[in-house]
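Below are structures written as structure tokens.
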Structure P
Amino acid sequence: MKSTLQKITMVLPAALLMASVSAPAANAEIKASYLYSLSDFYGLVPYSWTRVVLDNWNAETYVLFQNNVKVFNGNGMEVYEFGDDIDVGIIYDVAIDEKTNIFLLTNNKQKYSIVRCNYRGEPKQTIEIKGLPDELKGFIPFRMVYRKGNFYLASLGSMQIAVVDRNGNCLASYNIKPMLELSEEEKKKGNEMDMVGFNVDNDGNMLFTIPAIFKVFRLTPDRKISSFGQPGSIPGKFGIVSGVAEDNRGNYLVVDKLKSVVMVFDKDYTFITEFGHRGVNPDNFIVPDEIAIDKGDKIYVTQTRNRGVSVFRLAYE
């Protein structure tokens, strides 16, 4: 957000203390330290299971909650908000490009569009989603990720993905369910097979989790799909997987709601370490959900029970 919009200038509260929370894994090469939680004048903003999106060009964080978008600066303090005062319908997701355009994925009277806003959050253009193939008939996008000029739209329940350009033209589409090579036991999950976490890495690979079968998937642009994950309670095994993201070194970070941890795997899906623990301390988690990583190795984790968005720093040994 432009400096003229910054309405808050204050030092970080004393509560923003750093605490090491790395797991005692024998092969740990990565550590995470708690920095702070996103806050306003009154302290921590008490979000529960919200959507967090990063603007890496301006070191700002956007949080979508109940059709309201709040913007936080690089120190985790709120500087601006919009959403309630614009007529765009239901806002499902947010994305920001390198020119500080804000894009909103909206549902306005059952019409799904991408609305381009200026840096003040004022709508400037409605982008229709066009050219979807028959296999995506009835496509309802709930997630949007911006990467290198294109938008990756995901329908979580139907497990479908569409890639569209800045004009809304469909460039590629993926119907995930027929692509999965499932065991007979996994096929019995049926209606439980929903995509939950969704993200796109720096190479354009689409990442998503399916909690019902305890797996994380990576889908390449040329339709090669691979996965990793096994159920279990020991480090590196999954309880209920949720958010997934790639760090700046090609590792994959996976959120586990049930175990209340973030697990780290290398690009070959080998488990490295995990951090976090179920509890009420600042460096603990209570049913974490989504995760985002900025260019400065800070990670943002959403939680429930008004825990807000916790921010950690990754350190690589």
Structure Q
Amino acid sequence: MKSLKKRIAKQLMGAGVGLLLDRILGEPPSSVHPVAAFGKVMNNAEMLLWRGNRASGINYGVFGLLVAAATSRCFSSPFIGTAVGTYLAVAEKSLLENATSIESSLMRGDLESVRSQLPSLVGRDPESLDENGAARAVIESVAENSSDAVIAPMFFGALLGGSGAITYRAVNTMDAMVGHRNAQYLDFGWFSARLDDLANYLPSRLAGLLAWSIPTGRRVKPGLILADAVGHPSPNAGVIEATYAYKLGIRLGGENSYGGTVDWRPEMGDGHGTEPSDIAGSVLLCRKSDTLFAATLIVGGVSLVLWPWSGR
């Protein structure tokens, strides 16, 4: 029992330290990044397994899980393994740097530069976006990825150690690769998309709670957030996007274009339409939420170590 307590404490601290490592070091070069290597493996797997049906998609997803499980064994150490695994799974620094870079281009009125940078954050067609539409795309990406790319890896790192963080990132990567609602991936990517929905169910709500708890000068009733989130096609993204909309005093949602196909999202929030200047607020809200969670994990781990223990 005492050894379990120590392991949990180390995992909590390691998950929090993983975010600090990302902020200091950023993501490793793609040539040596395990996630990039996993992506190449899964690209090859897709070429071999794609049949355009759910059965082949399940084979693809199961294969990816097996690859992730084998790789994650390298991160089994409670503290070091969790810290390194979480660091590799978290992508806060690149997310916020990209968002800030696009904001700078928008403030300069350089829409051509904005459109060239947007694919690093969003999958929608950049050519269809004006300045305010581009700002909305960035803010929605910051909101969703604050959960998917930051809070969720820390959550699984704290819960299951470095192995959990790495396996989660593999699930999220497979969804990003094949979890699209188009003719090619609608059936093949179904399993990966549902797996990602399941993995992010609790982290997305935790991310929403963290963002809701950050003071922004706006007091928001949780019922408003949940009411708006229900209309979003994603069971998870709607929660965090609605939270950001209300906390920042803006409106998110509306018309999106993917590959020339228009996709309407329900409007969320009760404020003004998005503007380039709103991006900075979303970046700050994301950073504060992540910091709060990391600090909670580290303090929780230290408290477990220092707490009087009478067990044998």
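In this comparison of P, Q, the computed figure 0 for helix-only ellipticity at 222 nm (-39500 (n - 2.57) for each DSSP H run of 4 or more, over all residues; to 500) is attributed to P. Computed over structures P, Q, percent of Cα pairs over 14 Å apart, for residues 52-91 alone reaches its largest value in Q.
If semi-axes √(5λ) of the Cα gyration tensor in Å, for residues 140-187 alone comes out at 23, 14, 6 when worked out from the coordinates, which of P, Q was used?
The read-out was computed on structure Q.
Ranked by relative contact order in percent (Cα under 8 Å, 6 or more apart), which of P, Q sits at the highest value? Largest one: structure Q. Ranked by Rg/Rh (Cα atoms, Kirkwood Rh), structures P, Q are topped by Q, which has the highest value.
Read-outs: derived from the displayed coordinates by stated rules, not from any lab. Remember, predicted model here, so these are calculated numbers, not experimental data.
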